[in-house]
Structures are given as C-alpha cells and as structure tokens.
Structure 1
Amino acid sequence: MARRLLVMGNPAAGGAGEERRKAVLDVLGGGADVVERVTERPEDIGRALAEHADRMPVVLGGDGSLHTLVAELLARGELAERPVGLIPMGTGNDLARSLGIPLDPREAAEVVLRGRERPMDLLVAGDGAIVVNAVHVGVGALAAEEATPLKPWLSRVAYAAGALMAGVRAKGWHLRVRADGRTVADGRRRILMVGIGNGTSIGGGTPLTPQARPDDGLADVVVSFAVSPLARLTFGLLLRLGRQRRHNDVVTLRARAIAIDGEPVPANADGELCQASSSYTWTVHPAAWRILAPANGAPEQDR
C-alpha cells in the first residue's frame, strides 16, 4: 500500500529552492498519496499535523526543521506512533549524513517512499527541550553565532569562517561536567567545548562525535580542555578531521545522562543557538522516535 504523506516545508528558508521542492514533490507524488503544506512558522507544523493526523509527516529542511517537527510530535503525544521522513534541504543536513540519507533531495525522496523505519534515540534537556542530532556548549556555539550572519553569502563555508573567528575569541569557561554521575571535569580547568552527539557531525559535516550511533541508547561526549592558542588551533584541525580524541587535552566517553554547570556558557542544539546558561542537563531516551532511513544505513559521503 502506498504511504500517505504530509509534506511540510518553508520554500523561503535554507536551501529549499522552488525547483528542487517541485522535483521532490514529483518523486513523492509518483509513489505515494501526498498532501503538501507550507509551514513558515513552528505553529504551522502543529496545525498541519492536527489536520492530517492519519498521514506520515515529511519535512523538507535541515536539522532545525526536523528538530521542530519532532518537538511538536512529542508535545502532541504522537512521537512514538508517527514515524517521520526527512528530505535534507537545509544548510548542514548533519543527521541525514549520519543516517545515510542522500543529500540529493530527489534521491532522499526515494528513501521516503521505500526506506525502513529506524528507531532513534532522543536527547532531552532538563527543561524538556530536545536534541535530535547534537548539542555543544562553548566555542562551537560561538562559532555558530559568528557564522549566522555569513550564511546568506557563504552557505556551508560560513561554518568554517565562524569557527575561525570563535577560535580567536574563546578563552574557555570554568565548567563542571558529570556523565552518568562520574565527574569528568571539576571546574578548576577551563573548558573550550563540550560536545554531545546522537549523530556524528555538526556544521555541515564536521565530525564532532564520529563514532556515535543514534540508536544505541548512549550519547557520545567530547570534552576539550584545549584553551591555549596553540592547543585551540590543534584541536580545531583535529576536529575537522574527526581525530580530536588524539589530542592530549580531549576526553571522550559515552553516557546516558550528562550535566554541565559553572560559568554561563552559550549552547547550540541542532544548529539553533541557545541563550547562555550556567546549568545544563541532557538524558538519552532510547528509541523514542522513528525516521525513514535507507535499508542499508550506509553513511552518505559529502559531495
């Protein structure tokens, strides 16, 4: 039986050009019963979900758009019952990369038509906010802040430019980090960044937690104490290569619950900047939702 799809997206946002959107709808319409809704604001998603409760939601967008959809389904009490589809049309598309969802929208549409439902873990913060891909505090959030005004002109290159500027500015924060009750950092040393990954990458392919699996019940955690100028440069280079665990000032681990407190520090969750806070907690909720993914699950290579 053909899938009944509710396709949602904002044609004016991210990389969702009109021609690509129409091409995706042509592919989906050739193999499924499709209803399309333009969702310019978060509340539009909730309205569309309510109007078409019998359809599988599919989002045209990136990690931020998927984040909004999953959060809305959770708020409605429908997250466990309604699997979702993703057509990666954002700037970074990092969770798609982790899952092997093709970065070409037409090919991703074929996955929505024929892919399998894959259970996914969910990171849930102490205030109830969620993370589908990754959250990081410290220099990575500063990098995203610097990159935001550059994205209209530089697209994905904006992340690299933002990281360079943030690397010059950041001097680190005194933070305490605990993972599953174990002290990883006691607050005496400055920390450059704490990254928590359900997926493998951030910023359009930077391998923050390259060994992470989004369905193993654990989050991959990276804590960088590399705050001197030379250490920051070395860490940045190794991070781009996914080899940060080789740095002497980096600790990596896996955990179900992570707590951070200390000096106010900015955070970035699924590509969205969060106001600086002195306390954060996240807990992994295993197999909390499902997404349509390729049957083989092979990661899509950057193009």
Structure 2
Amino acid sequence: MTDESPHGENKFVLLAALAANLGIAVAKFVAAGITGSAAMLTEGFHSVVDSLNQILLLYGQKRAARPADAEHPAGYGRELYFWSFVVAILIFATGAGLSVYEGIAHLRAPEPPQDATVAYIVLILSLLLEGGSWWAAMRAFAKGKGDQGWWQAIRRSKDPPAFIVLFEDSAAMAGLVIAGVGIWLSDVTDDGRWDGAASIAIGIVLGVVAILLARESKGLLIGERASPELIEAIRSGIAARPEVSGVGQVVTLHLGPRSVFVGADVDFVDAVPAGAVEVMIAEVEAALRRDWPEIGSLYIKPKSMVNAAI
C-alpha cells in the first residue's frame, strides 16, 4: 500500500550505480587524455559527480535510519531529503557548470579528437555499464510505482534515491550519446567545435535534471502530505468506530520515506467514557499500522465538530 521500494533494494541500486560510475570515470579520463576530447572530459566529470552523489545518498540513508532520541523525537528520516537536495545542487553546480565551461573553452580554442577510436570504445563500454545500472534502477522503481504512471510515481514518491539514480542514469546515457555524436562530427569534419557544442549540450541536460531533482527534493524537505489513499484509509478507519460521531481534519506529514506523522480531529459520542476512548484509539492505531506500516506517529485530538463549525 506504499509506493516506495524497499530500503535494501534502493541500497543495492545505489551500490551498483556507484561501482559502475567509478569504473566509467577512470576510463573516460584516460580516453580524454588520449583524444583531447572536451565532451569525453565532461563525461569524466559527470561520472565523478554521479559517484559522489551515490556516496552522499548512501550516507543520507544511514543517517536517516537512526532511531528517535530526546533531541529528535520524530526521528531523523528527513535528513535523507536534505542530502537529496545537496545532490541536486552538486549536479547543477559541478556537473552542468563544468560541462558548459569546458564546452565554451573548446569552442574558443577547438581541437579535433586525436584518436576517436579510443573514445568510441570507451563510450560503448560506458553505455553498457550505465545501461545495466539504469535497468536495475528502473526495475526497482517500477516495482514500487504500482499502477501509477512514471511521472506521477516520481512526483508522489517520498524516497529520493528511488528516482534520483533513475534520473542520473538516464542523463548519463543521454550524455554518452551526445558525446559520441559530438566526437564523430568533430572527427569527420575535422572541426573541434562540434566537440565543444556536445559538451555544452551535456551541461544543459544535466542542468534540466538538476532542476527537476531540486524541485522534488525541496518539496520533501519542506514537508509533503501522505498519499490520498492513506489519508482516506485513516479517515475511514476512525469513522467506522461506533464511538466516533465524526472525523474532522486529518493532517499527515512525511518524516521520512517510510515514516508518516498523522494528526486527526475526532468527535466522540458524548456517552462514551474516557476509558473506552483510550481503548478505541489504541485499537484504531494498531489496525491502521497493520495495513499501513509507514504510519509512525498517530495523534487523535478529541474535538467537537459542532464547535469547530461555529
């Protein structure tokens, strides 16, 4: 009943992407040194940034998993959202910024690639490795999205690693294709400006991805409600009790990918004693958590609907 992938599977996807990007980065820098290609150098920086991003997300997952304490009674789940926002900034500032900078520098002083064959080999191998990482990320996200459309699932997901790796790998594969086209055009025309233009195009792709990720991460960092299905389940579960005469406002807030705070205004039947209300609250909480384990804290506030309407 939740749209998030299991934590363990997300961790596997991050580790797979990290391993692929570290190997790809080395190969790209070697190829850039041999060919002198700005697009290949840009792709090397891109892989380094992606590797750092995966490390930050793994660190964020570990920090977010810490149990609640006296200073943070609601836990540390939202720390993952902070590191996800940092990842978006890194992609924009480092990945996109360096790509555009290198591209402009190559346009001003163009040099065609010295040995395009090496670049092609590295690009093909990189595309295969990135494709494997992308496939793992896509399968993990598809498993958690249910019947939702892809974009709807991304917008409603509360687990940033689930869609950040998918975005990164998609951008990486697009960048590899762009780099290949730029190197090929520079090779056949003997005009290094195509290589520089490819580097700028890669920077634009990374910039767009960074903006999309920043927007999604910002919403989670500020605080987003739970899914409409969960809110309706909470309202229905409380309203079905004979001790309840009405349910007012139901407030939900994601404290982490799998932790939701719930607060509800409930009007109880006047004749119900306080002891019965306490038992009812405990039973409702147990039933809701059985079906929706992401509910972390549930607070029910007795409130007269008549007074609330005045």
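Quick note: the coordinates plus some simple rules give every number you see, no bench work behind them. Here the structure is a predicted model, which is why all the values come from computation and not from measurement. Cβ atoms are built from the backbone, for glycine too; each structure is taken alone.
When mean count of other Cβ atoms within 10 Å over residues 130-137 is calculated for each of structures 1, 2, structure 1 comes out greatest.
1, 2: which one has log10 I(q)/I(0) by the Debye sum over Cα atoms at q = 0.20 Å⁻¹, for residues 186-281 alone, as calculated, at -0.99?
On the way: 1: -1.11; 2: -0.99.
Corresponding structure: 2.
Here Cα extents along the principal axes in Å was derived from just one of the structures 1, 2, and that gives 58, 39, 34; the source is 1. In terms of distance in nm of label points 7 Å out along Cα→Cβ at positions 122 and 258, the structure with the greatest value among 1, 2 is 2. Here helix-only ellipticity at 222 nm (-39500 (n - 2.57) for each DSSP H run of 4 or more, over all residues; to 500) was derived from just one of the structures 1, 2, and that gives -8500; the source is 1.
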